[in-house]
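Okay, got some structures for you below.
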Structure P
Amino acid sequence: MKSITFATGNRRKINEATSVLTPLGIAIDHQAVAIDEIQHHNPAEITKAKARAAFAQIGAPVVVQDTSWSIPALGGFPGGYMKDISAWFVAEDWLALMNRHENKAIYCHEHVAYFDGETVQHFEVTYRGRFINEARGRVDDAESFEQTVILYGDKTMAEQLAEGGDASAGESPEHWRLFGEWFAGRQNVE
């Protein structure tokens, strides 16, 4: 079985990656690393920089995953700045922002980047969701946003978490499938 180091301590991300990569014959060795993420208008550049920083710390080929969000009614806000915005907003702030807009769409952009010291490879998949009109699900200060958005089905991300789920962006983590197929093919060539 091939293996790759996944630079994360996030259990949801590890579970998601494992569920897709294991059937492709790829084992994950996860390692938590402290990365000072850059700020950038282009979320792909944030993820690529994160992969380079993780490689510098680990010293071996590495994969990272990052998420950005865009709300069409708000001109694409918050983009790559979601992590900081989510730390400041509570569920009611998200609801107030969206209250006057008929278009309740939100797009989750899942980014996966690989770096081995020479090659950087980036994968992105977009999932469509929608804002709802009231906060639902478990209340956790770190998850105010998750109480206000449904990405698939009829439950908010916070409701999925309350039921013990991982609250993934999509029913199937397509972003990991793209990476896994590329990585498996790359390894077969070398």
Structure Q
Amino acid sequence: MIAAHRYAQAILDLAQQINAVEQVYNNAKELHHIIKSSRELLNFLKSPLIKSDKKEKVIRQLFEKNIHSLLIQFISILCKRRREYILPEVLNALIYEYKKRNNIITAQLITAFQFDEALKKSIIEKIQQIKKSSKIELQETINENLIGGFILKTDNEQIDASIKTQLQHLYQKFIQTNALN
């Protein structure tokens, strides 16, 4: 959504002017997580039956003490313009724009078991070399169905070094070879 990206850029530009970029970014991540985790809050924001001024009042009561005033003012503007329903998209765009400006890459590591710290550090260093990025945010997920190995996802790339996938490839080759005989 173009409007979400424009809003996100404007918020980060304003945050930079007042030296609050880190706090606004961290608050945006927290708020995005809260909205994403709460179906009720998401439905509340998107409901056309609830008046925008009521939504603004509730949001202020919930978050005013814990979120930077710049974000609260922005949410207030969204509510006054009856666009509060795009708040999740704006927060997502803000997080994306912050990472883009700071050359931060988010990588998802899916493994069959918990990797030790040395191996995680090695993976992060490899990603830094390949992507030429100074900072990597590593999100870890355990999926025992992989049997062993790992799947590493960054942006629009994926490295699948799982035993499950290797066995599937081997099975496909076996089927093809037997079908030809």
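Bear in mind these aren't lab numbers, they're just calculated from the coordinates by the rules spelled out. The model shown is predicted, which means the values in this text are computed figures rather than measured ones.
A few points about this structure:
- Answer label among P, Q for the case where volume of the Cα convex hull per residue in Å³, for residues 2-89 alone, calculated from the coordinates, equals 85: Q
- For -10500 (helix-only ellipticity at 222 nm (-39500 (n - 2.57) for each DSSP H run of 4 or more, over all residues; to 500), calculated) the corresponding structure among P, Q: P
- Parent structure of the calculated result -0.46, -0.63, -0.91, -0.94, given that log10 I(q)/I(0) by the Debye sum over Cα atoms at q = 0.14, 0.17, 0.27, 0.29 Å⁻¹, for residues 10-49 alone is the read-out and P, Q the choices: P
- Value 30, 17, 15, calculated as semi-axes √(5λ) of the Cα gyration tensor in Å, assigned to which of P, Q: P
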